[in-house]
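Structures incoming, each one as structure tokens.
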Structure P
Amino acid sequence: MERPWPLTGRDEELRRVAAAIRPGAAGVIVAGPAGVGKTRLAREALAASAGHGRAVVYAQGSAAARPFPLGAFAGLLDVPSGEAAETIGRALDQITRQLPLVLAVDDAHLLDEHSAIVVHRVVARRMAPVLITLRTGEPAPDIVTSLWKDDHLPRLELAPLDAEESTQLIARVLGGPVDTASAHRLWTMTEGSPLFLRHLLAGEVSAGRFTAASGIWRWTSEPAISPELAGLLEREIGDLAAGVRDVVDMVALAEPMAVPTLSALTSAADVEEAESRGLVRTDGLVARLAHPLYGEVRRAAMGTLRARRLRGRVAQTLDPEPDPIPRAVLTLDSDLPPEPALFLRAAEAATRMYDLPLAERLARAAAATGDLAARVVHGAALSWLSRGEEAEAIHEDIVATTSDPGLLAMVQLHRTGNLLFTMARPDQAHQALAAAEATGAAPAHVAAM
């Protein structure tokens, strides 16, 4: 996992970039979101063009160097400080003396003013091909923006990998085929970002959670964010003011969230700030996190007590009538008092949706009060999850507890199905069916069984 990852799914983009930096060409701007592979694509194209006998001058935009004139060229050009025009002129003279070359500028949205002017003049004067990368959604110096707005350079938008490209990349890295569900889950979590994919997969393989069995690689347990990936994501998220942090954390716990609800629980200004910073996405109606991995990082960082409090605040705003599940799940994991009736309704709704693990969890919470109807639903969910012994224990206890004919008939029918289909005990299943018939209740259900 430590060897360089292959460049996958970028053949057309690599061809276009390589053509744009050939001798006599003007260059190109490669733009895209963080982690999409802009720098990797640029370096591959520069390596492919190395045979033309040209040097490559790498300039690097950064927040640390931005306050300093020509900070992006630090260590590359030896230009003494002076008046702006004189300093820029000397920088251009030094570049001229190194021709022929290719000027590569990484993270151009972070260029200081002097460096941006130097880059613009190299392009405008066609001194050398210029290969620029910049992050979409980030403000860039006006003079950098003018490079594509004034048609000095073409702009290539680098999109994330699609699901098929992501799967191909994973298989090439691991050296074997990947389980379809595991590959799709990796793609969904990383949204096609090669950088995030690399760190997530490396961490999971190293931890033994992503392994090969019978030649097929698959996820064997729930993923965890490695410290390296968490650090990358935390840098992407940046420092958060208290109000913006509340917005991001609430969405991380309860997405999708209705924008009016989110604004009421925080403030409209904080929601707008979170959106402008690229932390949440909204269509005006609902808000979601801008990237699934942001949620993983924020849920890990916010702490149990804060998470429970925020879930409770959101739960209290939700109407359980159209769909009881969202409110029930948030309430169950919050600091609010339990709502057994809500949990039971939600468990029945989850059962109808065939989300059996969720149905079992909600039914277990509803049954914590000893409510017999909730215990019946809980036993049924356990049986459908192939946990027959646990289901049978619940069924036997209910039979010993109640004398209600209707409830007894229903429990014995559930026992019949559990004993026959889950536990493969046909003799006992016949006995349970006979006991259901003996109650005289639910004759149609008994006949159907």
Structure Q
Amino acid sequence: MGKFFVQNFGCRATQADGAALESLLAAKGLEATGARAGADLVVLNTCTVTASADDDVRQTIRRVHRENPAARILVTGCYAQRAPEELIALPGVEWVVGNSHKTQIAEIVTAAPVTEAFYHGNIHIGDIFAQHDFLSAPVEDAAGDRTRPNLKIQDGCNNRCSFCIIPFVRGRSRSAPAAQVVEQVRALAARYHEVVLSGINLGRWGREPGSSMRLAGLLRLLLAETDVARLRLSSVEPMDFSEDLLHLMAASPRIANHVHAPLQSGSDRVLRRMHRKYRPRHYADRVLKARALMPDGAIGADVMVGFPGETDAEFEESRRFIEQLPFTYLHVFTYSERPGTPAAESEHPVPMPVRKERNRVLRELAAAKNLAFRESMIGRTLSAVTLAETGIALTENYLKVELASPREPGALVDLHIGGLASAGLREQALCQVLPALSVSTQRL
């Protein structure tokens, strides 16, 4: 088994796991290849957050087996942890390795006899809640963007939202050691202007028993001990946006003014059925505080429509709540039943056509809010990082800008905004450019 290919599905955490797997396999003497067709080993690192995510994985397995029948297929990740027997039954799948055993994948595949082709039954699954290992490596090409690496610093979740399968496939909340995070960010800062910190429940970083440092403290440490030009937080639960964290984000020019706080619903009754740990008034308090401290900042949310039992009145309550808050973008999701979750057992499902209509309504609301935010930026000068995507930069407050003249990817630039583009902004004139840092192709 000489060459391997890792394909990741889903969130930033999965991408970080995949990057770590690549490093572990390479350390065993295997060679990464850029295409599935040329691989002896294909690792599918899966997501299971929705039914469509599961469908994508199954279709990919069939496609890999059809296109490269000689490849040995290993399925890992969240879907593997949730339903290993379902996956091992698919033609071509040789191993199913859950998140509980993901750190052992390199040993599992290199210990297997080469002649052991397509043996069904190689399932490696254990108690995910006994998992204490932390698997992560910087993702330096997330979503094809090689200018803003993603670094996972937290994994797992102790919450028990009634719709969510993630705690049962990711395990308890656990944090990367602060010294490790500092070392990784320091190395990334030598080559990139912006680093994105991510996690399954990022705001819970440092909450393990015996730990006294919290996320805000880690950020201060990174600012003091590394030269990173900009840190960006991915998604943080609303009640983890403490006064300390919000004030630090507002005060430091090296932390992006970007707050993403999952909402899910603006209805008090729906939030209770979801087992969320806040009410609309608590959420509004955090968002309004963020807007007061960061008047030009991005404020985004995840919103779910069609949760079991969601009435027309509850949806309208949620819509009005969202309309009143200063969101600059929304990620709108249609509820998807996940086996093993309390919500999936509900006797009051919302019909799919109703779910889709509610999704449309909120997407239109989100588009209107985003347009108003973009219009307010015309005539302003915004700091941005030029992306690998030709002629595009991403601002500190999470807006894409079409550049007036070519720039090399990875440069930190100040852009004067001249007008609107189809889905972002348009640069009028360049004010200042810091050249891109030298980027090595060698993975950390």
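Every number here is computed from the coordinates shown, using simple stated rules; none is lab data. On a predicted model such as this, the values are computed, not experimentally measured, just so you know. Cβ atoms are built from the backbone, for glycine too; each structure is taken alone.
For mean count of other Cβ atoms within 10 Å over residues 153-160, which of the structures P, Q scores highest? Could the numbers behind the result be given before it?
Numbers: P: 16.4; Q: 20.1.
Largest one: structure Q.
Figure out for me which of the structures P, Q the number -16500 belongs to, where helix-only ellipticity at 222 nm (-39500 (n - 2.57) for each DSSP H run of 4 or more, over all residues; to 500) was derived from the coordinates.
Values: P: -16500; Q: -10000.
Corresponding structure: P.
Of the structures labelled P, Q, which one yields 0.75 when FRET efficiency 1/(1 + (r/R0)^6) of positions 73 and 409 (r between Cβ atoms, R0 = 41 Å, to 0.05) is computed from its coordinates?
On the way: P: 0.00; Q: 0.75.
The read-out was computed on structure Q.
Work out the source of 15.8 here, i.e. which of P, Q gives that when mean count of other Cβ atoms within 10 Å over residues 129-136 is computed.
Details: P: 23.9; Q: 15.8.
Label of the originating structure: Q.
Given a value of 6.3 for distance in nm of label points 7 Å out along Cα→Cβ at positions 25 and 377, point me to the structure among P, Q it was derived from. Let's see the in-between values first.
Details: P: 6.3; Q: 3.7.
Attributed to the structure labelled P.
Suppose P(r) over Cα pairs in 10 Å bins from 0, in percent works out to 4, 20, 28, 28, 16, 3, 0; of P, Q, which structure was it derived from? Provide the component values of the computation, followed by the final result.
Working: P: 4, 16, 19, 20, 16, 10, 6, 5, 3, 1, 0; Q: 4, 20, 28, 28, 16, 3, 0.
Comparing all candidates, it corresponds to Q.
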